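**Student:** Take a look at the structures below.
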Structure I
Amino acid sequence: MAESRKYHITVTAATQFIPDQSDEAANRYVFAYTITITNTGTTAAQLISRHWVITDAHQDVQEVRGIGVVGEQPMLQPGQKFEYTSGTAIATPVGGMRGSYQMVAEDGEHFEAEIPEFALSMPRVLH
């Protein structure tokens, strides 16, 4: 049987190092990330909550759970996108983030949308 595309969310991320909020001497590296969530399924679904796993180069892990994203719980119709920008701070110049969004389809079905891992990386600076 073919995989059902009824409940399917695609998540992509773009990251940016924020030097003016970072403090290398204090081991604080701040990154902004822009997430695009696209309903690639055939049923409308609402983002209810999020779960992030943020790992730095020392393998120190921060887990973040919360309701919605940037204060919203967007309802996505099939084909519709929702984009938002947020940020995080880690103790090393490189790290990664991954996680999931907890979704509820308009028919009441609960499902998770995976957030594939993406890198947090301070650009190399030439002196």
Structure II
Amino acid sequence: MGFIWRDSYRIGNASIDSEHQQLFKLADEFFEADDKLKKTECAMRLFRYTRQHFDHEEQLMRDIAYPDIAAHVQQHTYLIGKLNEVAEKIAEDTLAPADLKAFLTAWLVGHIVTFDTRLSAYVRRTDDSNA
């Protein structure tokens, strides 16, 4: 199916960009899994890493007193809820991979382009004012 990272998704923060690339890699592995056991294992890796990534971003936002943290965290909470739904559908064997891929692509890319780019801009402004 192909879940491909593009350099145009970079937000300019090396740590976050690296984590986003890993999210794309894990999502691609999930979609390439060809049986329920592999799909479940890949989903669990993707879910764990997503939570770690969100924890990292949210800690960064707290550390810099990011003014839009509530909206950003709300987006994270929404995705975690969707990922929990995916886990249930895998268990029930009712997952529609094409629908999930469309959702993850739109959400992840949309989130990076909108929310994470704003966060990165704020981080740069904060860094510039502390220099």
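**Student:** Given 0 as the derived value for helix-only ellipticity at 222 nm (-39500 (n - 2.57) for each DSSP H run of 4 or more, over all residues; to 500), which of the supplied structures I, II does it correspond to?
**Tutor:** On the way: I: 0; II: -26500.
Matching structure: I.
**Student:** Matching task: 18.6 is the computed value of mean count of other Cβ atoms within 10 Å over residues 35-42. Pick the structure from I, II.
**Tutor:** I
No lab work stands behind these numbers, since they all come straight from the coordinates. The shown structure was predicted, so the numbers you read here are calculated from the model rather than taken from an experiment. Cβ atoms are built from the backbone, for glycine too; each structure is taken alone.
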